[in-house]
Structure 1
């Protein structure tokens with residue numbers, strides 16, 4: 001099915017003070033509804049909020065099989081083709097002939113329509129040969145992408161709202177959007193943890209895993225490995241209520257809420273993976289973390305300590321070099337640059353050490369090719385990437401699923417923006433999962449690495465435990 005109709009962009013007469021969650025609250029229980037949310041962050045990467053729902057086609061991948069569903073006809077087909085190539089195929093088949101209106105053509109807004117969803121960490125197994133040792137008990141797929149023909153976008157910088165849609169396909173009319181904006185839909189149920197959080201690794205086991213990694217480092221197997229532990233708890237109630245509590249406390253510029261038929265994703269990530277605009281690629285790896293403090297003097301000391309830490313700078317530089325290599329596969333020779341290195345970015349819970357790597361896409365290279373060449377992100381694997389992933393598979397008892405994957409979009413105009421799924425939770429079968437980890441290098445102190453995991457979830461686990469108190 002190819003659509004030859006016009007892609008239109010209409011500015012909406014909505015107040016700049018209306019929060020994106022007011023609109024989205026009306027569709028939180030609708031399968032395949034997605035919110036990309038800046039969480040009212042003042043961060044430079046938090047300019048836009050995006051809502052999409054009711055995809056024309058969805059593609060879900062589990063292990064080696066992808067399920068393609070046409071939501072217009074309910075036809076379902078299965079494929080063992082490269083799942084990223086499936087995204088490109090169906091997006092082109094459906095939307096490549098859509099004619100952009102003058103407003104859409106000239107707009108600098110992000111995602112008007114196209115592919116939107118997530119790529120889980122374990123999708124990397126489709127592109128690299130890796131061992132299969134850890135437990136994989138999740139219902140949620142390795143990849144869940146919809147091809148969407150409409151979106152609602154809020155430009156927080158200018159306080160403006162827009163509706164983008166392809167004529168001839170279903171989309172919410174302006175009257176419907178106005179109704180959503182006028183009244184937030186109250187949730188009929190609370191969110192409640194039924195038991196305390198439990199880690200899948202005891203402290204002793206975590207510390208011994210760090211020592212094992214350090215032996216691999218001494219042996220020359222790798223330079224850095226990202227080691228993670230997973231927390232879980234049974235819960236009842238509304239995932240949307242939990243997400244609202246998380247976004248308020250974290251104010252992360254790459255937050256997201258994704259409702260799937262079998263699971264719900266809650267993400268309050270601060271980290272960009274890959275973005276593309278006018279052929280320019282950007283990635284912003286985070287390596288290095290310190291906790292925030294209420295005492296301003298102590299807080300400043302923590303930030304300065306991170307800025308000057310030789311260990312954290314070395315760890316960050318390893319990942320910058322890895323990402324320079326990953327981007328060079330898809331970018332023009334000589335175009336890959338590092339415009340900023342070891343910058344401090346501060347969030348409500350932590351300070352982070354952040355660098356930026358940029359490049360210009362080669363002629364004829366698509367966003368899908370770039371994503372495959374760099375996936376999963378080096379900041380959450382280690383270096384060299386494949387050997388680090390093999391060690392992760394050996395030492396982590398459970399698969400990561402959405403964690404350390406990526407959430408984002410590949411738009412009809414070749415634009416893209418994706419996050420690294422840190423501070424990201426998976427809700428399924430009345431169990432909620434949350435992960436935290438860090439890069440291990442030779443001079444890592446195991447006890448401090450264990451404590452850093454808890455710093456990273458300090459604005460997640462306690463908040464959800466107290467969400468109804």
Structure 2
């Protein structure tokens with residue numbers, strides 16, 4: 001098969017790029033934006049995929065199948081500049097999907113910098129998918145929304161709490177259609193369980209538990225790996241972007257960045273947006289009071305090998321009167337980080353999960369969460385369209401509720417986002433007004449992981465941890481020069 005030719009485009013000088021970017025994003029503090037694209041009716045909207053390998057290819061393909069026309073691809077790795085050196089092949093062995101994205105969309109204009117793409121493509125782009133490492137989510141999404149683009153951003157929505165709050169506010173201000181990439185949110189069985197819990201299937205809720213076997217990537221290391229030469233295919237400065245610079249190593253990217261505080265958010269940030277989603281949604285749980293973490297193996301550089309966290313929430317209409325607790329468990333028990341292989345070594349196949357008092361006879365490996373009320377328990381797995389109910393006698397007279405939540409077209413997150421972009425619905429269900437507050441809650445847990453065995457009391461109005469001004473930089477991080485906040 002003949003290799004598709006890279007689309008030629010006029011070059012843009014560094015000076016003209018920064019001038020265009022300043023015009024587009026300059027008055028950000030006042031939430032200035034370009035509403036024309038957000039307001040117009042779109043039947044075949046155009047899309048730029050920011051992040052084109054790994055999950056990026058999945059998001060781009062999903063959006064294309066939903067009806068978007070892909071006109072641009074952005075990635076810090078130009079796979080067509082991959083050298084034949086053994087080091088290049090090792091470094092990029094996980095990135096074969098990048099070539100797939102280029103072949104699937106041969107006419108799409110390729111960039112290595114999404115700021116350049118937004119400045120140059122202008123109104124040729126209606127929407128973007130953001131499928132980068134966590135530390136780029138905020139800048140890419142905020143810049144796109146300020147330019148009037150609809151945004152589908154992978155989870156967690158942002159790397160930090162302040163960023164999640166800003167994206168929520170910016171989405172409201174601009175009116176663009178948004179969606180976070182916790183795809184199971186579009187599934188009928190999740191929406192049905194939300195309806196059942198709200199209808200009182202298990203009575204007033206006292207506690208919720210959620211668990212995962214992640215991390216399956218290296219975490220818990222105390223020093224960076226040895227520096228390696230940067231392959232020609234990678235723009236490493238752009239990869240580091242707004243986060244602190246680190247010398248390149250194939251043990252950081254393209255996969256293991258999740259195990260770095262500066263670039264990822266560990267197992268909690270990666271998986272909680274999926275596994276905690278149903279319970280959080282069912283409870284309409286936006287007012288978190290506090291969080292506390294117990295852990296093993298966290299360092300200044302890297303998240304813990306495993307951890308247990310507890311959040312306390314204010315009461316909602318679906319909880320007992322004094323509020324409810326949400327518990328999280330991650331990581332294999334007794335796993336160790338091995339520096340020579342740069343891997344987590346498991347000691348057995350059992351990972352953190354709730355106690356037998358919570359689980360009863362249910363196999364923890366078959367489910368990922370359980371909602372416990374005064375009258376029963378509902379075990380749920382986002383990947384299964386069935387659930388297990390343990391109930392008391394009072395459930396016998398339960399009146400099964402009618403559907404109250406809209407269903408996503410084809411139970412597909414990309415199709416639901418497309419419906420919002422086309423104006424057929426107001427917003428996709430996991431829009432930033434929902435996913436932003438949930439991300440804030442989860443990332444408060446990330447801060448707790450960095451400060452184990454301390455109860456952190458949260459003031460959502462002031463966006464601060466009460467009495468802990470020393471943690472303010474974990475709520476709102478600093479950025480590298482040249483990567484100032486766009487809002």
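A few comments on the model shown:
- Distance in nm of label points 7 Å out along Cα→Cβ at positions 125 and 365 derived as 4.4 - corresponding label from 1, 2: 2
- Which of 1, 2 yields 1.10 [Cα Rg over 2.2 N^0.38 Å, for residues 53-140 alone, calculated]: 2
- For the structures shown (1, 2), Kirkwood radius over Cα pairs in Å is largest in 2.
- Top of 1, 2 by mean count of other Cβ atoms within 10 Å over residues 101-108, largest first: 2
- Structure responsible for 1.8, with distance in nm of label points 7 Å out along Cα→Cβ at positions 213 and 325 calculated and labels 1, 2 on offer: 1
- Parent structure of the calculated result 26.4, given that mean count of other Cβ atoms within 10 Å over residues 133-140 is the read-out and 1, 2 the choices: 2
- Among 1, 2, which structure scores highest (criterion: percent of Cα pairs over 35 Å apart, for residues 117-356 alone): 1
Values in this text are rule-based calculations from the coordinates and carry no lab data. Bear in mind that the values here come from a model prediction, so they are computed numbers and not experimental data. Cβ atoms are built from the backbone, for glycine too; each structure is taken alone.
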